[in-house]
1. Determine which structure produced the value 25 for relative contact order in percent (Cα under 8 Å, 6 or more apart), calculated from the coordinates; the candidates are 1, 2, 3.
2. When log10 I(q)/I(0) by the Debye sum over Cα atoms at q = 0.12, 0.15 Å⁻¹ is computed for each of 1, 2, 3, which one produces -0.63, -0.99?
3. To which of 1, 2, 3 does the computed value 1.1 (distance in nm of label points 7 Å out along Cα→Cβ at positions 31 and 151) belong?
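The numbers here are math on the coordinates, done by the rules we state, and not lab data. Because the structure is a prediction, the values reported are computed rather than measured. Cβ atoms are built from the backbone, for glycine too; each structure is taken alone.
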Structure 1
Amino acid sequence: MAVKKKMEARKQQILTVAAKVFAEKGFQEATISEIAQKAGISEASIYEYFTTKEGLLFSIPAESAKEIFDLMEFHLKLIRGAANKLRSIVFLFMHSYQNHAEFAAIIMLILKHNKRFLETEGHLIIRQGIKNINKVIEEGIASGEFRKNLDPYLVRSMIIGTIEHLVTNWIMTGRPENLEELVDPMIDCIIEGIQNRPDEPVHWSMRRIPAEVQKEMRDSRIK
C-alpha cells in the first residue's frame, strides 16, 4: 500500500510539473529532460509512468477534467431549476480555469485542435462531462422553463464556444483579470434567449416571409 501511494504521488508530481512546462513552452518546445529536472527526478522515472511525451501531455486533462466534472455532478444535485444549473456549470468552468491557468492553456492552446487527443481517456471524460449541459437544457425544456423548440446541442455549443473564446482571450491577453465576473452577464444573455415566455407571440421564421422577400434578403447578404 505504501509503495502504491508513493507511486501515485510521484505520478501526480510529474503531471503537475509537466502542466507548467507545457503551458509555458508549448508541446514542441517542452522536453522530458526539462520536466524531469524541474520535478527533481530522472527522465527514466518519467518513462516508467508515460511512454511518450505526447502520452504525458494527454494524461494531464484526464486528471484535471475528472476532478471538475465530479464536482459539477455533486453541485447539480443540490440545485433546483435548469437556469440555475446552467449558471452553476458556467461558474464551475470559469472558476476552474481561473485557478488552473496551466490546464486552461493546455486545453485551449495545445489540445483543442489535436485529433489524436480525441481518442484519449481525457477527451472521453470531457465529452461525458459536457453532456451535463445537454441534460440540463433537456430538463428545462421538459419542465417548461425553456422553449420547446430549442436544439440542446446548439445551445450547448453556444455556451461552450463562448467559454472557449473568453478563456482563450484571457490566456493570451490577461483580460479580464477575473473570469468569474463574466459568468452572470454571459448566462443572463443565454437565458434571455432560451427561456419560455408563454405570453409572447411566436417568433417569426423565414418560412413566414414571402418567397420574393427571402430571395432579396439572400441576394443582399451575398453582395
Structure 2
Amino acid sequence: MTTLNLLTSPTLSVRSYQPLKVIAFGDSLVYGYGDPVNGGWVEQLRRRWMGAEAGHVLYNLGVRGDTASQVNQRLEQEFLVRGELRNKLPDLIILSVGVNDSPRVGKRGSRSMTDSDRFTLEIINLLDKAQNLCPVIFVGMVPVDESKMPFLDCMYFNHEDQFRYKEATKLACQVRDIPYLDIFDLWQSRGQTWISDRLSQDGLHPNTSGYSALFEDVLHWQPVMQLEQLVAIS
C-alpha cells in the first residue's frame, strides 16, 4: 500500500472523519525503553493524539527483546482484541522490529541471533499477516553505538548487520507497497557524534533526546502527516 493511498483504502475511508484505532507492534524501540521522561516516541504520539478533540487511539504493544518471529506469533491475537467495540477492528498497524534479530551472539564473528535467510522469511510472513488484517506502515531501527558493544556482555550489535537486516525489511515493504521510514540511514547521515549523543549508555537504546528526535522524524513522515490531517479534519 503506497503512502498516497494509505488513507483511501476501504478500511479507513469509511471512517475518515472518526478517530482511528492504531496499534504499534515491535520491540523496545516501540516500548520506549531508555526514556523515563517521555516514555518513547510511541507514547509521545499517543499523548499528542489523546490531547486532540477527536484524536486517534494508539495502543503500544512493544515488548523488550522481541524478534520478528516473536512479534509474528502474537500479532493476530493482540490485533483481534484491540477493536474496543464489538465487531470493530483496529484500522492501522505500525511495525518496528528487527534489531534484536541482528546481533552476533557470544563473540563478534559468531552466528547472528536470527540467520539472515530465516529473518527474511519471518519478515515476509509478518508483513503478509499484518497486511491481511489492515493497512501497515513500518518504522525502521536506529543505528547502535558499536563502541559500547557487547550488549549484556554477549550480543554484538553492529552497523554492517543492521544494514543487511534493515535492507531486507525495506525491500519486503517496497514489494508490498508498505511505507517504510528508514531511520537507520537518516540517523547515519547526521553523523556518529549526533547518534551517540542520542543513545543510552548501553549503546543500543535511544535516550530521552534520541526518542524526541525519533518522534520528530516520525511526525514529519508523510504517512503520519496524513494521519495528523485526519485529526485536524475531525
Structure 3
Amino acid sequence: MMKYLSFAIMLLTVLVLYLVFFVVPPAEGLGGLVRIAFFHIPMAWISVLAFLMSAWWAAAYLRKGTLRQDHLSARSAKLGFVFVLLATVSGAIFSKLTWGAYWNWDPRQTTIFVLILIYGAYLTLRAAIPEPRKRARTSAAYSLFSCLTVPFLVFIIPRLYFSLHPTPVLNAEGHVDMDPVMLGTLMAALLDATLIYVRLLFHHLPKEDSHEP
C-alpha cells in the first residue's frame, strides 16, 4: 500500500512542480512571486491538519490506552512542527521579496510564532519524561489543550487586525478569490502535501498495541 502511495506522491509532485513553474500565470501585484504561495499555503495547511490530528489521537490514547495512538499523536505533532517551520521560512522569504524585510511582526507572523512556541514546548515536554506511559498521558493532555489554540491563532486572531498578508483564497465574503488555473494548481498542491503527510505519518510506525494497566 505504501509503495503505491509513494508512487502516487512522486507523480503528483512532478505535476505540481510543472504547473507551478510552467503553467501558473503571474499574479497582479505579485508577478512570479505568487509561485511561493503554492508551497507556503500547503505547508501551513499541513501544520494545522497535523496539530488537529495529534489532538485526535491524543484523545484516542486517553480513551483506549494504546501506545500506538500515542505514537501517532506524537509523530503528527512533530510533523506539524516541521511543516509550521517550513511555512514560516517560506513566508519570511515572501515577506522579504515583497515587503523588504524577513520579519515585521505582521499578525499572521506573530500568531504562527506563538504556535511554534506552543508545539516546541510540547516536544520539549515529551523529551523530558522518560517513562512511556507517563509521557503518553501528559503529552496527550497537553496536545488536547494546545489544539484549542490552533483555530484562534490561524483563522480568527489574524483576521481581527490589519495585515500586509495577501487576501486568503477564501475571502471575507466567503467567496473563492483566485484564478481558476491557480486554484486548480493549489488544490493539487494541497492534495500532494496531504499525501506526503500521510506517508510520513505511517512510515515504520510501531505496531505495539498494549493497553494501560
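1. 2
2. Working: 1: -0.78, -1.04; 2: -0.63, -0.99; 3: -0.70, -1.02.
Working through the options, I get structure 2.
3. 2
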